[in-house]
Structure P
Amino acid sequence: MTDYAQFEKRRAALSDKHRKLARGYTAKIGDDGLITVEPRRFRLPFRPRIVVFAVASMFLFKSLMIVSTGLGTYEGRIDTLRAGTTVEQAAAWIMQPDLISGGLAELIARSLP
């Protein structure tokens, strides 16, 4: 490798490290007293567990609504929402009955006395 190629390789590595350190870093002192700086690890802005919990809660909520009102009445209310404003139409799309909420509703209805 030529001197210029080694220089470019070192320069690219330093630029990469600088870009990573610009997003945040942690400094640690080793046993020998040397301070080392490392970039922070990338973390998602939200936790996937929270998203899964929210989606599961939505399916459970829809199932309980279907069980409490009955499927015919529930679909009638969804049709009313579909004729409304943009926000109501979005709510109707989210709250429309599907296989998962329908199956959960059947399980809940069977388990009730």
Structure Q
Amino acid sequence: MAKLSDQELHNLAMNIVGKDLEANGYEFLGVNSELKRDPQFVALKNKKLHFVIVRAIEYPHNPREFDPVFLESIKQHALKFNARTFYAGVGLANNKDYEQPITAEDDYVVNYDGWQEI
């Protein structure tokens, strides 16, 4: 059983956040699923631009915690476009055993509380 790669975990997180944004009426202007390329989503709602940073966070790390210094640089970039900046951490764990890596053969548990404005 091969462990999911960082890119595969990132893609899972992107799908979860993307569906949430769509369900909340956001229109995608840009989507970047490449690791280390931020923001992942540039979206429009009520004529306002939103930058959304997505991170897949493996158990036991807390998906709500983020690096404020890094996100401040993204926020400063967003302000140039008069955009709001959000962080969406998606916690992922192996459903059978949280201590085991996530594989393609196993189900996984999601710990996602939505996005938070920075």
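State the single structure among P, Q that was used to calculate Kirkwood radius over Cα pairs in Å, giving 14.7. Present the calculation step by step, with values, prior to reporting the outcome.
Numbers: P: 19.6; Q: 14.7.
Matching structure: Q.
For the read-out relative contact order in percent (Cα under 8 Å, 6 or more apart), a value of 25 was computed from one structure; give its label from P, Q.
Q
Work out the source of 2.8 here, i.e. which of P, Q gives that when distance in nm of label points 7 Å out along Cα→Cβ at positions 57 and 89 is computed.
Computed on structure P.
Identify the structure, out of P, Q, from whose coordinates distance in nm of label points 7 Å out along Cα→Cβ at positions 17 and 105 was calculated to give 3.1.
Working: P: 6.1; Q: 3.1.
Computing distance in nm of label points 7 Å out along Cα→Cβ at positions 17 and 105 on every structure in P, Q gives 3.1 only for Q.
Just checking, which of P, Q has the largest value of FRET efficiency 1/(1 + (r/R0)^6) of positions 25 and 97 (r between Cβ atoms, R0 = 35 Å, to 0.05)?
Going through P, Q one by one, FRET efficiency 1/(1 + (r/R0)^6) of positions 25 and 97 (r between Cβ atoms, R0 = 35 Å, to 0.05) is largest in Q.
Given a value of -22500 for helix-only ellipticity at 222 nm (-39500 (n - 2.57) for each DSSP H run of 4 or more, over all residues; to 500), point me to the structure among P, Q it was derived from.
On the way: P: -22500; Q: -8500.
Answer for the origin of the read-out: P.
Given a value of 10.0 for mean count of other Cβ atoms within 10 Å over residues 33-40, point me to the structure among P, Q it was derived from.
So the calculation was done on P.
Once mean count of other Cβ atoms within 10 Å over residues 49-56 is calculated for every structure in P, Q, which label goes with the largest value?
Q
Computed from the coordinates by the stated procedures, all read-outs in this text should not be read as laboratory data. Because the structure is a prediction, the values reported are computed rather than measured. Cβ atoms are built from the backbone, for glycine too; each structure is taken alone.
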